[in-house]
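Okay, got some structures for you below.
Please treat every number below as a calculation from the coordinates, not as lab data. The structure displayed is predicted, hence computed values, not measured ones. Cβ atoms are built from the backbone, for glycine too; each structure is taken alone.
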Structure 1
């Protein structure tokens, strides 16, 4: 029985290694095709890797670049956005995302947000969800150590210092956990999308007979706030709302 178990483990490891190696070979070939200027074939290989379950900020970034080189701006923005969600502190990703956005038609001025909300969003975008989670665990461990000092120290000055630092550490633990949750929600809830159709009229109601409220163009980022059937209610950064078909957008 043990021999069978060992064989199964070895077989699983061999399959996993082979699977991972095939991804590396595929990505290496895609990178080579990109360097040769064969951007369409490179994009196909990057997309194949995603369909096989391999994800990383670098893969989305490379795919975005491959689409940008083909002037497929909406696809480039979509993948740069996905890369930025997973690694928001990467300057190259942010630069290329802004560059791709400069090629879009729509110019939307965002509504000023409450400064605390803007501050929270700005700080949470410094790192990825995993990085914030690691920081939260670190601060929690520091809190436990300081709690031990507070309980075991016989000197009043040490106890006071441990208590003060512990309180700060608890606040940092909760704050970093909140930042991690916010970044994770952006990835898992898929509330944002990119318009892919060249010209899209936003309707006043979720049907084709609704009144046209405004026009959107490919590459514009929207927030999905509601859905009815095959229609999505979307909101722009400037506060405008309307309904568009699910076929007009792709979720980030």
Structure 2
């Protein structure tokens, strides 16, 4: 078991590309947010929460509530409670950043109403992933213990280890499904902003797109980290087996 953790720790080097991309994505989001937060929309004096409410009503989503939440970039849509939470820098703000982020969350609400496939699959996976997070490492621990006692060809040990790999794979699947969901929500956001006349100039449209693309990059990084984590786990098992 000790050898497993040592090798798993050493193979953490596999994650470096994903970690580097995640850091760069976060820096890009923060920088773009600060830039576009200083750009007020010129074609409307409505704030992000007001525009979100207006778009929701147009799409017959009157049951979805728009509320303020604390923190920065903590905006999210909670489908179970039918509420869109907008951060302090977004709620009540008229900037391009605020409008982009708010309408992105509205996009998620519209996805749910229209039965967007990736969104439905992601919602289905949420409780499975929560269960996976609880059971993953106990399965790995039991599998390694059995293999230590009976050798790498222990049937029971291998079953537990491959179950662990399968649960790791679910995390990758979740990230894979999340990415198109977020990209689609951003696409809907930009369309709602332009079609509604909330942003009209090329500068505003390009700035909104820049903000939404920067946010999407964080999900690309998350997917890469998930894939590399799975590779790391599988590599640990096979390297240890090759040394026996």
Supply the structure label, taken from 1, 2, corresponding to Rg/Rh (Cα atoms, Kirkwood Rh), for residues 92-163 alone with the calculated value 1.30. 1
Once mean count of other Cβ atoms within 10 Å over residues 124-131 is calculated for every structure in 1, 2, which label goes with the largest value? 1
Of structures 1, 2, which gives 2.8 when distance in nm of label points 7 Å out along Cα→Cβ at positions 140 and 220 is computed from the coordinates? 2
If helix-only ellipticity at 222 nm (-39500 (n - 2.57) for each DSSP H run of 4 or more, over all residues; to 500) computes to -20500, which of 1, 2 did it come from? 1
Comparing 1, 2, where is distance in nm of label points 7 Å out along Cα→Cβ at positions 36 and 196 highest? 1
Looking at distance in nm of label points 7 Å out along Cα→Cβ at positions 28 and 180, point out which structure of 1, 2 has the largest value. 1
With P(r) over Cα pairs in 10 Å bins from 0, in percent computed for every candidate in 1, 2, 7, 27, 27, 18, 12, 7, 2, 0 is reproduced by structure 2
Work out distance in nm of label points 7 Å out along Cα→Cβ at positions 100 and 228 for each of structures 1, 2, then name the structure with the largest result. 1
Which of 1, 2 yields 29 for relative contact order in percent (Cα under 8 Å, 6 or more apart), as computed? 2
